[in-house]
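Listed next: structures, encoded as structure tokens.
Every read-out reported here was derived from the displayed coordinates using simple, explicitly stated rules and does not represent laboratory data. Values in this document were obtained by computation on a predicted structure and should not be read as measured data. Cβ atoms are built from the backbone, for glycine too; each structure is taken alone.
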Structure 1
Amino acid sequence: MYERNQLMGISRVIAAVRDRVEAVARSRHPVLILGERGTGKNLCAAAIHDAGNRRGRPMVFIDCAALPGTLLESTLFGHERGAFTGAVNRVTGRLEEADGTSLFLDEIGLLSLESQGRLLRFLEEGTIRRIGGKIDMKIETRIIAATNRDLQQAAAERGFMMDLFDRLDVLRINMPPLRDRPEDIPILVEYFLSRLPGGQRPLLADSALRKLAEYAFPGNVRELRSLCNRLETFFPGKTVADQDIEQLIM
């Protein structure tokens, strides 16, 4: 079950995200999650899935940044035996695997134009065809996509299909950067440090927390989590002051 503290914080902006997650979770339409790197777009996608009526099945996931174009297309749509050199068996794609559940496409802006066209066809018709296949298959998969790219700018530069952007941008959630929610930093620090072995947990002085709140965190929550790991390494069981934070973020 989805719990609101998966997207933790007391700031107005993160509370608005939680409210929007609960609203869009009830829908079957695609969701587009936008935000800088490290803002928690994957957590937002998981929260949408867990709050909806598809939570009985696991969400299927593809990191579009982790696969080269040809492999990504095969992973997403599947292929028939003999579809290309090396295709010795039929492979079911992630879209087909996610029939009846959600498919999270992280960094969707990196899809090739050919894959974008195939995905657009699925969103418009609800059917897919494996690479090298001759049969269209009807599936019911909810798409949740995320990116840190400006897809409208990419479309203007012909790197992303505007038609696909319009189909994905039915329900949008913008993940706020950490610099816009400094009041959440103590809560996140406490959460990350609470996962460390009890005797090794550093204790942050108020001055250290104020120093963290003043820092821009270009890597957002992911960077804060890494910083907490450094605190464990260099200050196990010790009190951390503001000058210590300065040394760690330089």
Structure 2
Amino acid sequence: MNPNNSLYASYARANKEPNRNDFESNATDVTHEELNDFELGWRHQSERLRLNANLYYMRYNNQLVLTGALDNVGEYLRENVDKSYRLGLEVDANIALNDEFSLNSNFALSQNKVQDLIIDRDGGLQNLGDTNIAFSPNVISTNAIEYAPDTKFRAALIGKYVGEQYMSNTDTEASKLDSYVVTDLNFSYTIGVKSIFKSIVFTGMVNNLLDLEYEDRGYTYLDTWSGPTASEIQGYYPQATRNFLLGATLTF
């Protein structure tokens, strides 16, 4: 459009074969998935603002989706679903507030649906209609404020939000993972040296700064078995609370 703005549109078609684990672990036949991907985007670049926006519609035939279940060595199982789609908007932006501070933000809003899902649960076929695809939150966002007073020092405070999601494709409340916000802090400092090394870069990270207790994954068998109690058909993987990482990089 002009030196600061550009538009694009694309169409892509892809086919992907199941992997070895799909054949070894799946009791039913699996087949390749087909994807028709439509995308429309806008890019903006100016002195203090960089912005990218991308709208996509991914139409699948026989998409291989996670069921939430595990095989006998702890790997997630996948199965084909007849018709499904992913529709969403992705935006990322970088704003230079001044010569020292900048904001970095990105978010994705999406709908991820299996259409007319039919499952074989408890020994019988059930039609659940349109349901959410497992492990596919509708909202993901990361925001960071960065401080860089010179070329030697840099610090960033980062917050990541992940919306609620399901561990199964059945929309069953028992398989829902709650939304969460995790905050991290990281920094780096570079020292220039004149002998042996060109520079030494010290880095530090404080992950989960606010010491949040949360889980971002787990397993469930709700796609095949309703079960007498939730504790017998699912489990959760709690994530690390506040933790630290220090490092040094020596450049020759």
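For the read-out distance in nm of label points 7 Å out along Cα→Cβ at positions 25 and 153, a value of 4.8 was computed from one structure; give its label from 1, 2.
Considering all the candidates, the number was obtained from 2.
Given a value of 1.5 for distance in nm of label points 7 Å out along Cα→Cβ at positions 41 and 225, point me to the structure among 1, 2 it was derived from.
Of the structures listed, the value fits 1.
Of the structures labelled 1, 2, one was used to calculate log10 I(q)/I(0) by the Debye sum over Cα atoms at q = 0.10, 0.15 Å⁻¹, giving -0.58, -1.03. Name it.
Only structure 1 yields this read-out.
Could you tell me which structure in 1, 2 was used to calculate helix-only ellipticity at 222 nm (-39500 (n - 2.57) for each DSSP H run of 4 or more, over all residues; to 500) as -12500?
1
When relative contact order in percent (Cα under 8 Å, 6 or more apart) is computed for each of 1, 2, which one produces 24?
The read-out comes from structure 1.
Quick check: 2.3 is what I get for distance in nm of label points 7 Å out along Cα→Cβ at positions 9 and 169, calculated from one of 1, 2. Which structure matches?
Answer by label: 1.
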